[in-house]
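Structures incoming, each one as structure tokens.
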Structure P
Amino acid sequence: MTTEPRTFPPRPLRAVKAAYIRQAGCPSSVAIAVADFEPWEGGVEFETADTSTVPGWSATEASELHEAFGSGVREELAELTTLDPGTTVAVAVVLRSIRVHEVDSHPRAFRQAGRQAVRNALLEAYGPPPTPWPRLP
């Protein structure tokens, strides 16, 4: 009996949505993103699609949000404890689109949205975890 190595994601996961919205006073946090999770050769690859521009924001500002989202994805994948032992992370994450609030969107919110995107991809791929994830700050 041969067992094939298991990887995350087990199949392409398209249009995984993530929203991080916290409005407990000033400052608030708003980050909304859509990403694809594709099987990859090994490790974590992150890229941004041309469609993820932000009207009214400079390319530098939008790039900061994209990079923060990618950092959140990498952080969450590095801390995964919900995958079965022996499962390898081999994923290419493509950020397809983001939505921002003109005042309340910032890199920290998009970092948390990246973490949420990973959790949503895991839910789509494997269903709910046996124990709940810790709450995002």
Structure Q
Amino acid sequence: MADMKTKPTKADASAFIEAVDHQGRREDSKVVLEMMQRLSGHEPRMWGPSIIGFGSYHYKYDSGRKGDMCRIGFSPRKSSLVLYIIPGFSKVEGLLNRLGKHKLGKSCLYIGRLSSVDMVVLEEIIVQALAYMDEKYPR
């Protein structure tokens, strides 16, 4: 089985954010870092070279594949800020309708600028995702 690339590292999350070229993305990342740290109760930690994660959980699929991943996280990518909402979005569709400008992947929420979304709604999405993770993967 291939070794997982996305695993915790000793790299400094704040230094990673400070190195982001795009000033707006860098400032938005500081806001999301503070929010996820406050809501999760976990310190930020780099997962792989570009994901800032909070907490961790161990998963095992029916296929036998298993591993560890952050409970929630984000990455300041070149084209957008990507929030990793591990449970996905099926239970927060109503919130997504009120969030503002965004795109979705399976467990990825893509936001161009935080100024284009409702921060109260974003916080509620994160709170619900963390509650799901606590229920499914107790600490």
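Please treat every number below as a calculation from the coordinates, not as lab data. Please read all numbers here as calculations on a predicted model, not as lab measurements. Cβ atoms are built from the backbone, for glycine too; each structure is taken alone.
Of the structures labelled P, Q, which one yields 38 when relative contact order in percent (Cα under 8 Å, 6 or more apart) is computed from its coordinates? Going label by label, the one that fits is P. Figure out for me which of the structures P, Q the number 1.02 belongs to, where Cα Rg over 2.2 N^0.38 Å was derived from the coordinates. This figure was derived from Q.
If semi-axes √(5λ) of the Cα gyration tensor in Å, for residues 58-105 alone computes to 28, 11, 9, which of P, Q did it come from? Walk me through the numbers before you get to the answer.
Numbers: P: 28, 11, 9; Q: 25, 16, 8.
So the calculation was done on P.
One of P, Q was used to compute FRET efficiency 1/(1 + (r/R0)^6) of positions 10 and 50 (r between Cβ atoms, R0 = 25 Å, to 0.05), and the answer was 0.95. Which one was it? Don't jump to the answer; show the numbers that get you there.
Working: P: 0.35; Q: 0.95.
Only structure Q yields this read-out.
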